[in-house]
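What follows are several structures.
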Structure 1
Amino acid sequence: MVDFTRLPRHVAIIMDGNGRWAKRRGLPRTAGHAAGAETFRSVATYCKDIGLDYLTVYAFSTENWKRPLEEVSAIMGLLKKYLLESIEKMERDQIRLHFFGDLSPLPQELRDLCARTDKISTRYDGMQVNVCLNYGGRDEIVRAARAFARDCAQGKCSPEALSEADFSGYLYSAGIPDPDLVIRPSGEVRISNFLLWQSAYAEFYYTDVLWPDFGKDELHRALAAYQSRSRRFGGI
């Protein structure tokens, strides 16, 4: 049973299992991604309805470029479709969209849509959905280290003064609280280069349910599991 008065502030989800969902039904992998996109839409809306502050989802990793061109193109097409719909609905739904990752390799049209949603999001307060797109946790940390090194070279700061809080300010997630709960559907039990720095003290929930089948009931199970745990952050 979920206590909706004690929800985590920030939930992160590795949206995994689209391809296997399609294969079990004799469908192309692209059909699994389409179903997964609909699940994302419904889960994000429900998270807003119950009062979560932040939802971060792993949409496309830096490693996903290795997939077949047809599959990558389908994912990019679904993202374009979702962003176009979001631009129409963001004012109504009060869901802010923000992106983690290196967007430079994406088609210009997609980059423009991401910029438009970011700009719209500054106009109001509401639940924030962070979409990790061409994102990798190690890549994020390396980029942050480079940015810090440049600031040191320019005399803006010194290596000796660097704190964890300072370093967090160089990450894509600067200013956003770390996830309290990381959910991974699909039966895989690994982090897959997702929010490596930010999830240091997150609770993890794994389930065999494939992402397209992940609905309200499964989210409730994850939230109930989170609430059953004692979070000590290294203490007693």
Structure 2
Amino acid sequence: MREPLQHIAIIMDGNGRWAKKRLLPRVMGHKEGTKATKRIVRACGELGVKYLTIYVFSSENWERPLPEVDALMNLLVDMIRQEIQDLMDNNVRLCALGNLARLPEFTRRELEWGIELTKNNTGLRLNLAVSYGGREEILDACRALAERAKRGEVNPADIDEQMFRTHLYQPEVPDPELLIRTGGDQRISNYLLWQIAYTELYVTTTLWPDFDRQGLTEAIDAYHSRQRRFGKVLEG
């Protein structure tokens, strides 16, 4: 029997295109996308995945039109309120990574409420990447290490990958084995740049609102069909 994956990361792309195909406002695509999120969270928990990190809102998304940004912030609040009991019932722990200080106060407050309420849950850990950028995370880690070096707490010559990792947003979370991107685009989009150095990438043309357990299973099957060499040569 195959061991379940520890950590799956997802770039949930295609909400806008899903709505456009149906002549609907973009926000309707985002609303439909929350249904896919619920399906995948439930499926990951049932499949024994320990960590699921989803790209909810990137640092670049702040440049979108203000009405869309406001709608996304409101949608995040609504999702937390509506799904919090389901998270509790399924032992899911809610966490977040990113520059949360940029969030509107009401959004940040609701997110912190959900994180606090679920902090003792021991099942799937659902990481919401909100106001997140991979380059920003790396720069924040560099700044923190530079400050420590300035205070004489760290010798720059001693900085290695392990020490650097301790200054990332979630140093205790293992790197994802699998990164899924829906919507067909072949980009990383500034997502988990440090963590995905040896992550297997899986791109599907399925738009996020249409992504389901079958699509998730196909992605996991594709992962298991690959040889993970980590730069080495496998014998045989």
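Points to keep in mind about this one:
- Structure with the greatest value (metric mean count of other Cβ atoms within 10 Å over residues 105-112, set 1, 2): 2
- FRET efficiency 1/(1 + (r/R0)^6) of positions 33 and 161 (r between Cβ atoms, R0 = 35 Å, to 0.05) - highest-scoring structure of 1, 2: 2
- Structure from which 4.8 was derived, distance in nm of label points 7 Å out along Cα→Cβ at positions 25 and 169, options 1, 2: 1
- Each of 1, 2 could give Cα extents along the principal axes in Å, but the derived value 57, 53, 34 comes from 2.
- Looking across 1, 2, the calculation of distance in nm of label points 7 Å out along Cα→Cβ at positions 65 and 145 that yields 2.0 traces back to 1.
Any read-out appearing in this document is the output of simple, stated calculations on the displayed coordinates, not a laboratory observation. As the structure is a prediction and not an experimental result, all values here were calculated from the model. Cβ atoms are built from the backbone, for glycine too; each structure is taken alone.
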